[in-house]
Structure formats: structure tokens, C-alpha cells
Structure 1
Amino acid sequence: MSDVPEMVHNQGFDNIEIVGQKIKLRPLSAADVDPAWKLVYNCRDIVKWLLWDGPTDKAAFTRRYAEEFPAEMQAGIGYRFAIEPLEGPNFTGNISVRLPQYANSANSADIGYWLGVPYWNRGYITEAIGLACYFAFTCLDAVRVSSTVFADNFASRRALEKNGFTIDGRLRRDVCKFGEWQDTLFMTLLSEEWRETHIEPVSVKLIPHVEPPGAAT
């Protein structure tokens with residue numbers, strides 16, 4: 001049963017746990033650095049589908065997981081979740097819910113994700129997208145969730161379509177990967193579409209972030 005307390009919308013959080021049928025989403029932490037690095041570093045099968053070139057500096061990678069991502073979550077400007085199967089292991093990949101930094105799109109969210117190759121074809125990403133959308137629409141009052149995928153990434157496109165996303169447009173020669181230009185697809189899900197098709201998480205636990213008295217604003 002979901003437990004989304006009143007008055008937590010559009011706030012930062014100290015902790016978030018969203019549990020589905022196969023996986024749960026929880027905040028990334030320093031404990032995830034080593035398993036994440038082993039799965040994604042220099043892994044062409046994953047990196048070829050990412051809009052960035054993957055990690056190259058483990059110190060910077062560690063700093064992001066241990067410091068930057070928790071700070072973003074507390075500030076309410078972005079949420080980075082580990083994808084943790086209920087049957088284990090503790091980390092198989094991650095999914096991000098990113099918020100725009102310009103005022104006119106304050107109620108939109110964008111998601112991005114990757115999953116370690118050993119955990120493909122188990123339904124983890126499809127469910128992770130569904131849980132991330134639940135968080136965006138229920139806890140962040142989003143009116144739209146979007147995701148950009150490479151046109152040839154049929155598995156990622158299908159996972160989004162299973163969650164109700166549709167293609168809004170094709171950006172030709174949008175990203176250069178390994179010396180070749182790739183087209184991307186911009187896919188979206190609107191709040192009213194989500195309400196018609198979404199599934200409920202098994203449970204949701206949220207701990208809103210509250211600044212201590214006298215803290216700078």
C-alpha cells in the first residue's frame with residue numbers, strides 16, 4: 001500500500017523508497033560506487049546508448065554519488081535512484097528524475113536510466129520507469145515526464161511504450177557516439193495518460209527534508 005503523506009509535494013527529501021513487484025528504487029549512495037563502476041565503466045554495450053560518454057574519473061564518480069546526488073535530492077532539484085531487485089543484488093543500475101532549471105517548465109520532469117548488462121531482459125527497467133513516473137506525477141506534481149532515447153535503441157523505446165510514452169519527435173544527428181551521428185527520439189507521457197494506465201507501487205516511504213531552524217535559505 002502506498003503511503004504518500006500530505007504536504008510533501010515539490011520538496012526535497014532525505015530518503016525515498018518506492019517498492020514494486022520486482023524492484024525497489026532508493027537513493028544512490030557512496031555504497032553504490034563500486035558496483036556501479038564495475039557495471040558501466042568502459043562497457044560499450046551500455047555506453048553506446050547513453051547521452052553521455054560514461055564515467056572516466058572514479059574520484060569524480062564517487063563525489064557525485066556520495067555528495068552531489070544526495071544534495072540534489074535534499075534541495076528538490078533532481079533525484080537519482082538505485083535500481084535494486086527485491087531478490088538481490090543491492091545495485092543493478094540507476095534511474096534519474098531530473099527537473100528543469102527554467103521557470104516555465106517547472107512542472108515537467110525528464111528521466112534517464114541505465115542497467116547493467118547481466119540484468120537485462122528481466123523487466124527491471126520497465127518497472128523502474130513506472131515507479132519513477134509514479135514519483136514524478138504523485139510527489140512532484142509533474143504534468144509531463146519525458147525521456148530521450150536513441151532511435152535504434154528498440155529495447156529502451158519499448159520499455160517506455162509499455163509505460164504509456166509516445167514519440168513526440170525525432171531529432172536527426174542529435175548525438176555523436178563513437179564517431180557516428182545518431183538520431184534520438186523525444187518521448188513523453190502526460191499526467192492524464194498516466195492516470196489511465198499506471199500501476200500502483202507496493203509501498204512508498206518518503207522522508208521530506210526539513211532545514212534546521214536558522215539555516216540559510
Structure 2
Amino acid sequence: MLKVGLTGGIAAGKSSVGEMFVALGAHLIQADAIAHQLMQPGEAVYQEVARHFGAGILDQNGQINRARLAESAFGAASRIQELNQIVHPPVIRKHDEWMEEMGRRDPHAIAIVEAALILEAGLVKHFDRIIVVTCQPEQRIERWTQRTHVDTETARKEVARRMAAQLPDEEKIKVADYVIDNSGSLDATSAQVGVVYKELKRQALVSGL
């Protein structure tokens with residue numbers, strides 16, 4: 001079984017690349033989806049986040065409003081490290097357990113964890129291979145605009161704010177085993193994913209022997 005970390009800066013297209021790997025036969029879990037699940041009412045992470053960041057981040061139903069939480073965490077007095085210290089440990093446990101389960105089910109599996117902060121959280125050694133997805137700076141803004149339905153200037157500020165909490169692509173690429181350039185067409189990206197998947201599959205088969 002091969003443990004693969006899929007990472008990249010904000011709006012680089014990690015999820016799209018992840019879907020392409022899944023279509024080819026890989027297994028994938030998203031750290032963001034795990035975090036979302038853990039921040040549901042009744043979960044320990046929910047209690048801690050609400051205690052640290054206050055009732056202002058909750059909606060009328062008591063759910064954590066992710067936009068309000070992001071505003072608080074990435075605001076002028078950045079509290080992103082505080083948030084990460086609450087959320088990261090249980091998320092890491094969950095995706096490590098998931099990878100182990102994938103390995104038990106299929107010794108030749110390719111288990112991919114999609115997460116923005118693999119390097120920043122010091123998780124490189126949790127994986128056998130690291131894939132970094134990149135794109136051009138202006139594309140991040142364009143994609144964030146489309147994703148969140150905000151104007152370009154708002155998107156530019158939000159992307160810059162979030163990128164400040166992430167390592168630049170140049171640093172991520174230094175530790176990457178594979179780099180997927182997602183600045184071109186979907187077909188071009190898909191072709192790169194196909195080449196990388198073929199190599200990962202070969203390595204997974206060898207590691208499972």
C-alpha cells in the first residue's frame with residue numbers, strides 16, 4: 001500500500017486532481033471533510049473551537065459558520081495557529097487511521113490524503129509520496145471568485161490572506177515527489193495525473209509484495 005499526500009496552495013485545484021486519481025482507481029480522503037465532520041455539534045473539536053472563538057462563529061442553529069470562523073482565524077489578529085492546534089491533531093489521527101484501514105483492505109492500494117497544510121503541519125513523514133498541485137497566482141484568484149461568488153478584489157484579498165498561512169509553491173515543490181501543473185486545460189492536467197498514477201500503481205504493487 002502506498003500512502004500519498006496531495007497538497008498545494010489555496011485554489012490550486014487539489015480537489016479536481018484528487019477526483020482524477022479516484023477515477024483511475026485510487027482511494028482518497030479530504031482533510032477538510034474530516035475537519036468539517038469533527039466540527040459538528042456534539043463533537044469534542046466543536047466544543048473546543050466554540051470555546052476558543054466564541055458564540056459569534058455559530059449560526060442560529062448552533063452550527064459553526066465556517067465563513068465567520070475563517071474571518072476570526074485569518075483576521076487582522078491572526079489566530080490560525082490557535083485554530084490549527086485544536087483541529088489538526090484529531091484530523092491527523094483520523095486520516096492516519098483511514099490509511100491503515102485502506103492498507104488492511106488492499107495491500108496494493110493507493111491511499112491519498114488531500115490536505116492543504118501537509119508541509120506546514122510537519123506531516124511529510126506520514127506519507128510515502130508527496131504530490132504538489134500548482135497553478136498561476138491569477139488563476140487562484142479567478143477560481144476563488146468562481147467558488148465563493150465574490151468580486152475579484154475581495155477574492156484577491158482573501159487568497160493573499162490565506163496564502164500567508166501557507167508555504168509558497170517554491171517551498172512545497174522542493175519536497176514533492178511529483179508536481180501537477182494545473183494551470184493549463186483539464187485535459188493537460190488529466191494527462192499528468194495519468195502518468196503519475198501509473199507510476200504510483202507500480203510502486204504500490206511492489207510495496208504490497
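For the read-out helix-only ellipticity at 222 nm (-39500 (n - 2.57) for each DSSP H run of 4 or more, over all residues; to 500), a value of -17500 was computed from one structure; give its label from 1, 2.
It traces back to 2.
Any idea which of 1, 2 comes out highest on distance in nm of label points 7 Å out along Cα→Cβ at positions 128 and 152?
2
Out of 1, 2, which one gives 1.39 for Cα Rg over 2.2 N^0.38 Å, for residues 88-167 alone as computed from the coordinates?
Structure 2 accounts for this read-out.
As an exercise: relative contact order in percent (Cα under 8 Å, 6 or more apart), calculated from one structure in 1, 2, equals 37. Which structure is it?
2
One of 1, 2 was used to calculate distance in nm of label points 7 Å out along Cα→Cβ at positions 24 and 192, giving 1.2; which?
This figure was derived from 2.
Which of the displayed structures (1, 2) returns the greatest value of distance in nm of label points 7 Å out along Cα→Cβ at positions 48 and 72 on calculation?
1
Among 1, 2, considering only distance in nm of label points 7 Å out along Cα→Cβ at positions 96 and 200, which has the greatest calculated value?
1
Coordinate-derived values only; no laboratory data. Because the structure is a prediction, the values reported are computed rather than measured. Cβ atoms are built from the backbone, for glycine too; each structure is taken alone.
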